[in-house]
Structure P
Amino acid sequence: MANIKKAIVFDAGVLITFSMNGILGKIKELREIFDGEFIVTDQVKYEVVDKPISIKRFEFEALNVKRLIDDKIIKTPQDLGISKIEIDKRTEKILAISNKTFFERGKPIKIIHNGEASSLALSSILNEMKIMNVIAIDERTARLLCEKPDNLTALFQEKFHTQITANKENYKYFKEFQFIRSSELIYLAFKKGFFDLKDHDTVLDALLYAVKYKGCAISHEEIEEMKKISNLK
């Protein structure tokens, strides 16, 4: 077992957001200043490399992510001595519980998929190992499930225009997880000077809206707050 101090577990969405904005190389720069490991599960690797590499439209992006993994910028659990069997077992359990937590007219709502569930599974293993970790995920539903599950009820009621019921006993299974979005990673990269662009006053605004419109669940208000924190007008 590798001696890991801390880790960021990447879901597919964050890597896709970086790739679609042409800034995947910033992952390497962020890794160089991070005293820990960047990790993806096999399920996430399948979503960002193994499956898209066979599709001409996405082949180039998949190759770029594959290089990060091949170069060990992003590692797999196996690289660190973490059992794939245990991750797979926990992934199935998380899928079973999460997708039977909210119901539309008695029918369970499927709210997370394999990649997201496997990231939660890996994070739970790291938690048990007393390794500080966060999950890098842009998708709103998975984060709300863990952080504000009651908000999902309201969200689904608005989406389906019907009464939603929840098995609140399941909430306890998702309290242990911590998250970061691509927007926060972009903010850190910006503050570290990784973007050498002349129009400094508009760079952060441009970056945050770029990731927002490529899949990161961040509001306009949150963007304005991040700009204020950075002392930008």
Structure Q
Amino acid sequence: MPFRAPDQHGVTPQRKGRFPGFNVLDSVDAWDDVTAGVVLHRLVPPADLTFFTPPEAAIAGRLLDLLLAQDGEPRVPVLALVDGRLAAGETDGWHYDDLPQDAQAWRDTLGFLDADARDAHGLGFAELDEPAQAAIIQAVQDRTRDGQDWHRWAAARSWSLWTRYACTAFYSHPWAWNEIGFPGPAYPRGYLNPGVNAREHWEVAEQDALDPVPFAARVERERHEHQRLLTPEESP
């Protein structure tokens, strides 16, 4: 039986989830040993980073947290997972022909964020407060909408680089699987009960299949939150 730390039961990022009681690690004994080893290894990433330098790690950590809205514990260790991929040269198998290889592109784009922060605020990116960091990142995304460049490259290229690595790392982690009710690898167990709203005995029903916040209200809420991040609060 693969080892499972007792404090890793049913954890979801920031304790948020819609599948109460669901814990993908309850199925670990149904996986083959290689699969179980790969998945469980993601729960204990190396404590020390091997690709990013300390200044780069400070920038990348804030960038990844803001992209994924990880603003509280427990966090999926996305920075460590991305660092491990880049250190091992585990890319997507391709890169844009007008960008360098992913590892160098990460170093360059983190440097661009830091340069933008120093130009705008006289401080490094990691030294800024969250609203200022969010504004700099948002400015990059805004440039993607009409094909503008950001520093030497198309802004969309840098945005794609960040979000591909961020989302791959986040959704490779068992805590994210708990959040979305994903029961993990199908091999070798397989699925016996396919169909709409059909569940296997190890799956858990969603707590509320209807979104509790109407779409229009969600849009308005996010618009106000976005504006709050871009506009520092005035001191009383």
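Supply the structure label, taken from P, Q, corresponding to Cα extents along the principal axes in Å with the calculated value 55, 44, 40.
It traces back to P.
For which of P, Q does distance in nm of label points 7 Å out along Cα→Cβ at positions 183 and 207, calculated from the coordinates, equal 1.5?
The value was obtained from structure P.
Give the label, chosen from P, Q, of the structure having the highest value of relative contact order in percent (Cα under 8 Å, 6 or more apart).
Q
Identify the structure, out of P, Q, from whose coordinates volume of the Cα convex hull per residue in Å³, for residues 47-150 alone was calculated to give 117.
Q
For which of P, Q does semi-axes √(5λ) of the Cα gyration tensor in Å, for residues 55-94 alone, calculated from the coordinates, equal 20, 11, 9?
Derived from the structure labelled Q.
Can you tell which of P, Q yields 0.75 when FRET efficiency 1/(1 + (r/R0)^6) of positions 39 and 199 (r between Cβ atoms, R0 = 41 Å, to 0.05) is derived from it?
Value 0.75 for FRET efficiency 1/(1 + (r/R0)^6) of positions 39 and 199 (r between Cβ atoms, R0 = 41 Å, to 0.05) corresponds to P out of P, Q.
Every read-out reported here was derived from the displayed coordinates using simple, explicitly stated rules and does not represent laboratory data. Given the structure is predicted, the values throughout are model-derived calculations rather than measurements. Cβ atoms are built from the backbone, for glycine too; each structure is taken alone.
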